[in-house]
Structure P
C-alpha cells in the first residue's frame, strides 16, 4: 500500500521507487496486484505524462492514508504506556501567515510537546484544503474565506485589513487613509489564492475600481514593490518590521472607515479521526491565541 501511495503522490513508478529504495518494477507490480484485488483501474498510464490517478485510485489514496495514520497511531499508543503524545503532526499554513505563526508554534511544541515532530507545509488555501480532505494534513491554519465544505474550524483571531504605502507617499504621514483616495493609484496585488480575489471583492464592495499594475504570489515581493514606490497594497496580515528586504521603509496605515475583519482559523477534516498527538497540537495552537481572549466558536463549512 505504501508503494501505491508513493506512486500516486509522485506520479511515476520511477520517482516512487526512488523514495522507497526499490525498483520501478516493484512499484508497478504492487499497483498491478492492487488493481487485480480490487478489480478496478487505479492509474491511467501514459508515457509522456506518467501516472494519472483515476477516481477509484483517488478514493483508495484517501482511505489508505487514513488507515495508515490510524495504524501508526495504534503502534505509538501500544508502546506509549504513559499516554505522552508522540510522533509526527502535519500542519498546513497559508503562506503569508506562516512567518508570524509557525516559529512561535514550533517553539511551544518543542517546550511543551517534546516528543512530537511538526511537519509544516505552506501554500495557498485551495492546495492545503485538498490535502487536508485527502488525509495528507492533520490540520491547517488559514483565513476562513475560501475554505471548502467538509471542514470544521476553531477561530484563532481576527485580522484587520490595512494599507501599505512607500515612505515618501503624500499620504504616508497620516494615521489612516480612505480607500477612495487611492482608487486611481497603482495597486500591487498580493495574489496568493484566495487573497487576490478577496482584496478585489473588498474594493469592489466599496464601489471602487482598483488600478492593478502587478500581481505576485509573494508577500515580500509585494512589500518590496511598494517600498520602491511602484504603488500601494492592501494586506490583512501584520508584520513587525517596517523595512522591505532591500531596507526601504514601508508605512502601514489603518483604513478609514474601518473594514470588516477576516477570521484566521485552525481547520481539520470533519470526518477524519484525529490522532492523540494531533489533538495535543490543536490544543496548543488554540491556547497560543486564546490566552487573553475567550475561545472562538467552532465553525463548520
Structure Q
C-alpha cells in the first residue's frame, strides 16, 4: 500500500476518467435495485431528478477522493461522515426513505458502485484492484454509518418529542411536567429569579361540548395553546381535559395572575362567552420534593376563583 501512495498520480491518470464515465451506470444499477421494492415507489415519485443530481454529486466526490494521499483521504472520510449525518437528518425530516428500507437502500448503493469499480479495474493488477476496493469500502462504511446515525438520531428526537406532546394542542403532556419541573426550578435558582406555577381550566367546558359539539371544544383548547405561544408562555402542559398548567420562570405570583387575565381577555375577544378559572402559586426551593402540595394549592385557588365567577 505504501508504494501505491507514491503512484496515486499515475493511477489517477489511468482510472479517473473511467470511474467518472461509470457514474451513470452506478446510478442506473442503483435505481434498478430500488425499482424492485414497493417501498421506494413513493420515495422516487417526483424526486427522481433531484435524487440523481444528489447521488451524482456524491459519487463524483468519491471518485476524486479515492486518489487522494492518505492524510487528505482521512480528512475526506471525516467530512463525508459528518455530511452524511446531516443528510440522514434531512431525509428523515422530509420522510424521503421509509425506515424499514434503509438497509436495502445503503446496500444497493454500495453494490452498484462496487460492480462498476470491479469492471473498470478488471484489467489492472490485483493490488490495484484491492487498493481501490479498500478505499471505496472505507468511504461507503463511513458514509453509510454517518447517514444511519443522523437518521436514527433525528428519529429518536422525533419519537421523544411525540412522547412528551399532547397531540391536540401540541403543548407538553402531564407526564413531561415532572421532568421539566426539576430543570426549570434549577435554572430559576441558579439565576436567582422567581418561578410561578399557574393552573387553569375553562368554565362550563362540558356545557360547551354538549351544546356545540366536541369539535368546538377541541378548537377552544387549540386556541388556548395558540394564545400561550403568542404570550411566550413556553412551558405549558395540558394535564387532561380542559385543565392546563404553566411554569412561568422569572414571573412572580402577582404577575402570573395578570398574564392569565390577559389570556382570558383575548379568549373573550375571540368568543365572549369564554372564561377561565385559575390559581397561581410561587414555587420555593422545596417544590421538586413537594410538587403535589403546590399543585393542590394551585388547584384550591383555581376552584375558589371558579366559585367567585359562578357567584
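Points to keep in mind about this one:
- At a computed 1.06 (Rg/Rh (Cα atoms, Kirkwood Rh), for residues 21-140 alone), which of P, Q: P
- Calculating FRET efficiency 1/(1 + (r/R0)^6) of positions 13 and 37 (r between Cβ atoms, R0 = 30 Å, to 0.05) for structures P, Q picks out P as the one with the greatest value.
- When Rg and Dmax of the Cα atoms in Å is computed across structures P, Q, the figure 22.8, 71 traces back to P.
- Among P, Q, which structure scores highest (criterion: FRET efficiency 1/(1 + (r/R0)^6) of positions 133 and 269 (r between Cβ atoms, R0 = 41 Å, to 0.05)): P
- Structures P, Q were shown, and distance in nm of label points 7 Å out along Cα→Cβ at positions 93 and 197 at 3.6 was computed from Q.
- For 16 (relative contact order in percent (Cα under 8 Å, 6 or more apart), calculated) the corresponding structure among P, Q: Q
- Given -12500 for helix-only ellipticity at 222 nm (-39500 (n - 2.57) for each DSSP H run of 4 or more, over all residues; to 500), calculated: source structure among P, Q: P
We did not get these values from a lab; they are worked out from the coordinates using the rules stated. Here the structure is a predicted model, which is why all the values come from computation and not from measurement. Cβ atoms are built from the backbone, for glycine too; each structure is taken alone.
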